[in-house]
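Read the figures in this text as sums done on the coordinates, not as results from a lab. Predicted, not measured: the structure shown is a model, and the values here were computed from it. Cβ atoms are built from the backbone, for glycine too; each structure is taken alone.
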Structure 1
Amino acid sequence: MDTKLYMVSLGPADPELITLKALRALQNAHAICVPTKSPELHFETSITHGILQALFKEFGFEKPLIPLFSPMKFQHKDWEAQVKILNDAIKTYGTICYVTLGDAGVYSTVYYLLDILKKEHPSLYEHCVVIPGVTSFSQASAKIKKPLCLGNSRFELVPLLDKDVSSTKVYMRPKTGTCTKAIEAQGELFTFENLNLPSEQIFKGKKECIEHYMTLLIDFNTHEHSS
C-alpha cells in the first residue's frame, strides 16, 4: 500500500503552533478529513477548519475537505462511521490527513479510530502515521510564563470526573545508572531511549538500570476505551 493515513495534530487553536512535520503532511495529502460538531456538516464554528484556512492562505496551498460528524458525546457507531469515511476517502483520493486539535495523544478521537482500524483494517493501520502537536496546557504555561514542572516537582494531568479512573504514567529525568526495580507496570510499559536521535531505541518493558539520560518510560493505561 503506497497511500498513507496521517493523524495530524494541529495544536491549540493557533496556526503558528503547528509543527513543520504536520504542515508537510497537510501539503502532501490529497484530501483532509475535518471533524465538525454540525449535523449538517458545515464548518461555520469549526476551530480546525479555521486553522486549515489560515494555513492554506499563508502557505499557498489548498486541499479538498471532507467533513466528519463528531458529536460532543460519542458512541461506538460514531467512530465506526468515521472509519468508513476515512476508508472511502482513501479509495477516492489516496493519501489523506485526519486533523485533530491539540495533541493526538491527549484525549483525542484519534486513538478510538486507530483501535477500530487495527482490528478491522490492519493493513491501513500499519500505514497510519500519528503526528504529535503542542498541547493546550503547554501553551497555557507559556502564556503566563510559569513552568508545568521544575526541579524535583512533578506534573499531574487530572480529568475532572466524578469517578476514579486508571492512569498512564510517564517516568522521566532519570540519572544514568538509576535502578528501575521500583517501577512496576500496571499496563503496557515501554522504554524510549534517545528519541529522534540516530541511537534511538524503543522497546517493550524496561532495563534493570537506566543507560542513557535521555530515557522515557511510559506505562500505558490498557483499559478498554469507552465512550
Structure 2
Amino acid sequence: MQRYFGQVFEGRAILGEGDAFHLAKVMRCQIGTEIEVVSDGHVYLVRAEKIKPLFLKVIGTKNETRELPNDVVLVMAPLKGDKINLVLQKATELGVNEIVLLLTSRTIVRFNHKDIIAKLTRFKAILKEAAEQSQRTHIPTISYVDSISKLNSLTAKHKFVAYEQQSGPTGGFNKLIKQIKKRERVAVVIGPEGGFAGEEVDELKNLGFIPVSLGQRILRAETASIYALSVIANFLEN
C-alpha cells in the first residue's frame, strides 16, 4: 500500500503539495482509494473521499514499527555525483536515524554557504522518498559540519570510525558491535574517497571514536557506508 508522510488533524490526513499531486496525478487516486499516512511516528489508514479538492478521511490506525531498536548515526563525507544519493537512500532503508555530512581535508565535494541550504533540501527529499518506500515511520535527519571538531556535540554510547589503515579481519568490529545494548545510540564515521588523513583519525580518537576495519579489502566510500550500516542493523535486529 502506498505510504506518505503528512499530518493528521480532526479525522483527516493532509499531505504536502508535492505528495498530493503525486497521489492524484501519478497514482491516479480515485474516490475510495486507501493509502497509509504517517504522522508523528504513527501510521494511519486513510481513504480518499474527494479528489478535487483532495480529502483524505482517517478510517483506522496500524500498530507497527520498522525502526531499529537503537538510534544509529551515519557521519560521512559528501561524495561525488549520484554516489551520495545512493548512500542516503540505502542508509535510510537500513534504518539510520541521523546523517551528518562531514567536511574533511580530502573531501572532493565541497559546499559553499550558498549551496548548503539547497543541497540539504534536495537530500531531505531523497530521505523522505526512501523512508516511504521502505515503510518507515520516521525520516532521518541530515545536517552538515565543516570540521571534525564540531562532532564533539554528537552523543553516542558507541562510536566507530572506519579506517583503511586498520585493515584486516572484521573480528574486532564484530566484537565491538556485540557489546551494543538496546536503546544505546551508535555512530559510525566513513571518510571521503581519498580516506582520512592520519591526524584526522587521531582527532576522531580524541572524540571517542574507535578505529575499526571493515575487512581485508579497501572499500569505496559508498560501499563502506552501506556495509557498516548493514552489519550494525543485522546485529540490532537479530
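Identify the structure, out of 1, 2, from whose coordinates distance in nm of label points 7 Å out along Cα→Cβ at positions 35 and 203 was calculated to give 4.4.
Derived from 2, not from the others.
Can you rank 1, 2 by distance in nm of label points 7 Å out along Cα→Cβ at positions 19 and 219 and just name the one with the largest value?
Once distance in nm of label points 7 Å out along Cα→Cβ at positions 19 and 219 is worked out for each structure, 2 has the highest.
Suppose distance in nm of label points 7 Å out along Cα→Cβ at positions 11 and 51 works out to 0.9; of 1, 2, which structure was it derived from?
Derived from the structure labelled 1.
Quick check on the output: 32, 21, 19 is semi-axes √(5λ) of the Cα gyration tensor in Å, derived from one of 1, 2. Which one produced it?
Answer by label: 1.
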